[in-house]
1. Which one of P, Q has distance in nm of label points 7 Å out along Cα→Cβ at positions 72 and 152, as calculated from the coordinates, equal to 1.8?
2. Determine which structure produced the value -7000 for helix-only ellipticity at 222 nm (-39500 (n - 2.57) for each DSSP H run of 4 or more, over all residues; to 500), calculated from the coordinates; the candidates are P, Q.
3. Among the shown structures P, Q, from which was the value 0.60 of FRET efficiency 1/(1 + (r/R0)^6) of positions 128 and 168 (r between Cβ atoms, R0 = 35 Å, to 0.05) calculated?
4. For which of the structures P, Q does the calculation of distance in nm of label points 7 Å out along Cα→Cβ at positions 184 and 200 return 3.8?
5. Taking mean projected area of the Cα convex hull in nm² from the coordinates of each of P, Q, which one would give 15.9?
6. From P, Q, which structure was mean count of other Cβ atoms within 10 Å over residues 104-111 = 10.8 calculated on?
Structure P
Amino acid sequence: MTRGSQEKFPARLVSRASRFSFGRKRMKMEDEKAPAELPDVPEGAEVITLGSGCFWCIEAAMTQLEGIHSATSGYMGGALEDPTYADICTGATGHAEVVRVAFDPRKIPFERVLAWFWDLHDPTQLNRQGNDVGTQYRSAIFYENDGQRDTAEASKKAAQENFDRPIVTEITGASLFYPAEKYHQAYYMRNKTAGYCQYVIEPKLKKLQLDH
């Protein structure tokens with residue numbers, strides 16, 4: 001075997017290894033674009049679906065509260081079946097970015113969940129939160145039953161005392177929930193150094209005295 005052939009042999013191995021590594025990374029990226037699995041709701045738990053702008057923000061806060069079983073980012077309130085994030089970003093599907101919250105009412109009453117909801121965003125902004133503009137960023141409470149509806153209406157009325165402008169939060173019955181892509185789940189915890197996380201989410205968590 002010549003010196004030249006000795007040099008080419010490991011080069012072919014490196015090339016093959018690089019292609020294999022790239023293939024694995026591509027498969028992982030494709031998997032991350034698939035919808036997340038919806039967590040089971042434990043017996044005795046309740047579910048409420050909340051929209052308050054970008055779902056990364058509310059998920060980052062809700063997952064830290066005692067009594068919250070799960071907080072899953074997703075889409076609700078539109079007409080298109082199986083929407084993707086790209087679809088939602090057009091603002092044409094009618095969906096809102098939401099978080100489906102499963103909670104233990106014995107540890108955190110529904111009223112308390114809503115109190116955090118009002119503190120997490122500005123519910124007087126119509127179809128936007130800060131620089132995030134569009135109907136997909138609307139403030140919304142999607143209730144599961146009449147009891148939740150009545151509690152939400154009462155909570156909204158009480159929260160109005162804390163705002164100078166009228167609260168525009170939509171309170172409507174829950175429709176089909178579509179879990180967002182896997183890469184959206186626990187986004188803040190996995191991407192703390194990202195610009196949006198540093199300049200939008202982290203200040204909110206600090207204000208609420210939550211871990212950041």
Structure Q
Amino acid sequence: MVQFTYPGGRLNARATTPKFLLEWAYGIQPFQHSGGPSWMDTDRYDIVAKAEDSATDDQMKLMTQALLAERFKLKSHHETRKLPVYVISLGKSTPKLFVPKQGESRSLRVAPQTGSDQKIASYRIIATRFSLTQLTDVFARQLGRVIVNETGLSGDFDFTMDLTPDDSRTNPLDPSLLIAAMREQLGLTMKSQDALVDFLVIESVEKVAAEN
């Protein structure tokens with residue numbers, strides 16, 4: 001898990017793999033890089049780093065990129081590749097995204113909803129002070145595709161969304177369930193297409209012994 005404190009400029013990565021740290025630092029998904037050696041996805045490290053109190057999220061990520069280059073001797077380069085993506089855009093109705101309440105903290109919760117038989121009938125996603133970019137990053141990791149935000153909407157919002165599996169779609173993150181929920185409950189459209197996306201090629205990286 002990577003925890004970032006702002007203000008405070010403190011990065012805490014506990015029992016984190018270099019692969020996950022790389023994805024966080026470069027803002028990419030697991031399918032947006034070449035993978036590297038297998039130990040990058042199995043070896044775990046505790047990393048604590050401190051920047052200036054006013055360091056932003058982007059600055060902390062740049063610092064982490066430098067840390068990967070210094071400690072793991074990571075060498076990489078960016079390419080552009082054509083991959084299948086999902087694109088979200090504004091629908092015909094007004095988006096059901098609301099201004100966050102004063103004093104709210106940022107969170108994304110998944111709350112199982114039970115039916116009359118006490119069995120789980122659906123999963124409610126409850127977002128507070130959450131941006132569409134953050135939401136698409138969460139779903140992209142689950143769906144295995146980059147999600148491109150073409151809504152033109154920026155900033156943080158409060159919103160809820162129910163994902164209701166059925167006999168033919170038992171996975172609550174089935175793409176068709178998500179597409180329907182985005183359209184019917186949030187007023188956003190989501191479609192599949194090919195697009196050019198950023199891809200990170202890992203040229204070389206060195207294994208580092210974990211400190212006791």
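Bear in mind these aren't lab numbers, they're just calculated from the coordinates by the rules spelled out. Since the structure is predicted, the reported quantities are computational estimates derived from the model, not experimental observations. Cβ atoms are built from the backbone, for glycine too; each structure is taken alone.
1. This figure was derived from P.
2. Of the structures listed, the value fits Q.
3. Working through the options, I get structure Q.
4. Of the options listed, only Q reproduces it.
5. Attributed to the structure labelled P.
6. It was calculated from structure Q.
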